[in-house]
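What follows draws every value from the coordinates through simple rules; no lab data is involved. Nothing here was measured: the structure is a model prediction, and the numbers come from that model. Cβ atoms are built from the backbone, for glycine too; each structure is taken alone.
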Structure I
Amino acid sequence: MLDEVWDTEEMKSWLALIPVGMGLFMVLLDASVLRVALPKISQDFHATMSDVQWISNAYTLTMVALLVLSGRIGDMVRRDRYFVTAMGIFTFSSFLCAQAWNVPSLILFRALQAVGGAMLSSNVLAIITELFPPGKRGAAMGLNSVMTASSFTLGPIIGGWLTTNLSWHWVFYLNVPVGIFSIMLALTLLPPLEPKEVFPVDFSGAVLLGIGLSLLTLGITNGQVWGWWSRKTIACFVVSIPYLIAFVERELECEYPLLDFSLFRERNFTVGVVAITILFFGLSASLFVLPYFLQGIKNLTAEESGYWMVSIPILNTFFAPLAGKLSDKMDPKYLMCLGPLFFAVSLYFLTGISADVSYWTFFLELMPMGVGMGLLMSPSYNVMMSSIPGQKVGMANGAVRSMNTLAQAMGVAVGGVLISQRMDDWLPGYGNWVPDPGTMNMLKMLAKTKTPLPLIAMVRGFVDSMHYVFSLVVWLPLLSSIIILLFLRGKEHLSNKS
């Protein structure tokens, strides 16, 4: 009888995850979908490069600034209503983005969209933690891994098709019916998730953290364009430091901190954060480079390049829930150690990739990356969130998402730096830029037909530079695996009943 009751309750929890998964996927997908649409948006609005940067920056900077605050507020309100509110803001602002009449209006609406995105993504892991008891969370945590991996590669496919066959407006219009449906499902399926604790919100700390993280992220994301030694880039880094230091000092003294640093005394939480952060860094550095290769050297459209990378979400979709479920029944330490090793194998394959690589060879070479993500991410989320007291899961969720977002931004920045530095070795005086895919394809065609030596050198230099990036990044997952092996207490989360 008890088993039947539990099965019923467990089924309700899984049904409740449907709108949560839809919302998370929308938020994560938004950035990768927009990248494909930006050239068309730039053309329609006659936008400058600075305008295009700020259309992306408005979303990223607002998200980073609000993630920890949003997670903390989620601990102090009914989380089910908070989720519905977040979906409402994200859906309405998506409609406004589609209706934007110029660049400033689109930037404003993108910032509003990020408010809803921060509220939503900073509470997904917390919702899963509340819906499922310890020992039952692993497979559900796989949802987060599946949505993350899928958003990286499905974004160009969806964005490319919508932009080509309809218009860039539909990149945002698509969120409207999906968002409304998700809200309806959430109102029907999400049970009441009562506040865990109600304390004054440390808005002073939120301002300090928001300014510090926004400036840091701005310097990271724009450093490649501005130049890493330009006044603007250096100013962003220098000014961010005192704000972040002031935030730490305030939180250590504050009675009700926005981010309780005692969370990082939990060994499993800290180990999980470090492991996932390293993975996101390596993933972003490598996936940042691949579209330049696929769209430039291979002459693919953005949509077609997404199909070439589809093995990552396919394998991740299978292994993430499986690994998560196993993490509820056994010590996941060795499973989590194995994940980064698979990731490293894929990066090793890519160090020798050639310009004439076939689809299926490329598909097979990316498969271990999908396996590795699945084996590491869902058990890590399970272990991390189970080590945190129930009244602080939103705070922890916001901190994890902030670290992930910063790791992604840094990965893209480092990938760009490594590419440009290596290209400078091939072509002295090349400068601090990464050629867009269209330019690379043009150079490739010219190199084939007219054989001018500088163009051949640029094409060969880019392929060599790409190999160089992968050869350096391949060591990061190995470091992640060693950290997990040495420091993770694998079975601790199975007995944690908080």
Structure II
Amino acid sequence: MAEGRILIADDEDGLRWVLEKGLKQAGYRVVAVKDGKSALQEAEAEPFDLIFLDVRMPSVDGLTLLGKIREARPDAQVVIMTAHGTMETAIQAMQRGAWDYLAKPFDIDEVLLLAERALTARRLTQEVSRLKTGLQEVWEFGALVGRHPRMQDVYKTIGRIAASDVTVLLRGESGTGKELVARAIHHYSRRAGRPFVALSGAAIPGNLLETELFGHERGAFTDAKERKLGKLELAHGGTMFLDEVGDMPLDLQAKLLRALQERAFERVGGQDPIRVDVRVLAATNRDLEAMMAEGRFREDLFYRLNVVTLTLPPLRDRRADIPLLADHFLAKYAGDLGERVLAPEALDRLVGYDWPGNVREMENVIQRAMVMARGGVILPEHLPIGPVSAAATVTADASLEEVIERKLAECVCGLRGRSGANLYDLMVGLVEKPLLRAVLRETAGNQVRAAALLGINRNTLRKKLKDHGIDPDAFGGE
């Protein structure tokens, strides 16, 4: 079944009927009118994907109408039709923004092929536009990089819940990326392209928070000189992100609960209910359960918000992700501040720091270090953070993958600008040699048992031992 909304404007009744019938049979939604004035009214009222315009029509000719439609619907594909197929008309049509030019007479198969091509081109153009406008979102979501199992759980949860309208409570310390996760959920939801509106319960004084959330009518209070739409109303059709919801005053919590339950509210000073269709995502770094026990947070609101809970780990609990985040921020600001690389000692300090401000603090630290490191290499003295903590060194409970990744990050640091460094063979060799030695030590030099443990044949083992200069006799074997 074809997809697309098509407008036809032609004053010939027979031709208009044939076009409308043929395109409808192909599965398109079609509106047909017989003059330019009606075509403009339809185009302004509904976002058509493809518009066929006859050049000669009553009230407004096709070329003049083309310019008006391009202003009203710049993303629509417009095809000019005329029985007077002169080169001048074709050139004028293309100069004024027509996608193509169709000379009469034509058969319906030609029209159907042209419609398919035009709508395919429109979809590709929209996709490119989405990619371009999404670049900033890509950089923002890049701060969610991480291979730690807890971050993998975050990604999986985003994938599971994004498509539904379920309410989500995001929990975690300040700076862990709760708003980034909220934006990612919105980005991958059916509401993508609709408004994403954020409101912080901590950033706005309590006496102003109500009007920021619900808006107000003119004359509602002394300084209310005109009507103001609230954040909730501005988010209609999209997503409302309530950050630091634990800092919201109790009286406002009650009004928020009512708005969420009824999907309607009144502006401050107003009487008429405003109905909204909004998905709500909330976030907090506070212990809401303790606040409920103390009477500082409403239980009913908590259960309304806490349909799905997503907790973000602090950065100190996923230190193996720090080199990945460092590379991300170095690349993000390279365009403005120039290429920078981290010295191994500087990376050690980043990995060793406890990051009380989490990812937000790390981004600021990297940005400042890039400014200070005029020579292109970021050294420890360029980092405005303390020395390595005892908890940050590679500990006994660190996984093998974390230890290897930490060391590999140090090895490849600073190689971004090089065209080649034979890294694969070098790193495989560095890992392979100690592995062979460890297995020979475990088998007391017995090459048959060592080959079996490694899952390779004995001849391959002998060649590798020779390549690495390892003497199996040194381990007591044959």
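Here relative contact order in percent (Cα under 8 Å, 6 or more apart) was calculated and came to 10; which of the structures I, II was it taken from? Computed on structure II. Among candidates I, II, the computation of distance in nm of label points 7 Å out along Cα→Cβ at positions 117 and 301 that gave 5.9 used structure II. Set I, II, criterion volume of the Cα convex hull per residue in Å³: the highest-scoring structure is II. When distance in nm of label points 7 Å out along Cα→Cβ at positions 53 and 109 is computed for each of I, II, the one that comes out at 2.4 is I. Each of I, II could give helix-only ellipticity at 222 nm (-39500 (n - 2.57) for each DSSP H run of 4 or more, over all residues; to 500), but the derived value -27000 comes from I.
With FRET efficiency 1/(1 + (r/R0)^6) of positions 29 and 293 (r between Cβ atoms, R0 = 41 Å, to 0.05) coming out at 0.15, pick the structure among I, II it was computed from.
Values: I: 0.95; II: 0.15.
The structure behind it is II.
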